[in-house]
Structure P
Amino acid sequence: MTELRVAKGKKVVEVDLSTADRPPNEDLVKLMVSRWGKLRAPTMKVGTTLVVGFNRDMLAAVFGTDAR
């Protein structure tokens, strides 16, 4: 995987995993896990992108569709 996109409410966090200065694994796990300790849903791998959480605009961008 080369990219991580995490939806947190209306905010979307995008992380380039292919760079040397990417965040440590502990920080990435904190992004992907909810405050209750469970993996955010939905979680899917689309090509080389890991998509975590629900945000209509983010999913539309990942799948190349209209957000309506």
Structure Q
Amino acid sequence: MEEQNEKIEIEKIVELLKKSKDNETFYDSMYNLYVLLGIAKGVNEINQGKGTPLEELLKERNSWRKQI
């Protein structure tokens, strides 16, 4: 299985760190970076055609509602 690496420009990481508040901890910054990586992974998957169309998600959600 091929491992996919998300590519985030260093400028995006610098921008994220500059926007951090003075009272944020190192762990807060790491969490924010983790979220940024997750978003990049999602965008990567969508660009590769691995995403689920909104219409399909809505149909699935509606079928769940009917079961309740």
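Each reported figure results from applying straightforward, stated rules to the coordinates on display, with no laboratory input. Not measured: the values here are computed from a predicted model. Cβ atoms are built from the backbone, for glycine too; each structure is taken alone.
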| With helix-only ellipticity at 222 nm (-39500 (n - 2.57) for each DSSP H run of 4 or more, over all residues; to 500) derived as -6500, matching label from P, Q | P
| note | If you rank structures P, Q by distance in nm of label points 7 Å out along Cα→Cβ at positions 26 and 58, the highest one is Q
| task | Taking 33, 18, 10 as the value of semi-axes √(5λ) of the Cα gyration tensor in Å derived from one of the structures shown (P, Q), identify that structure. | result | Q
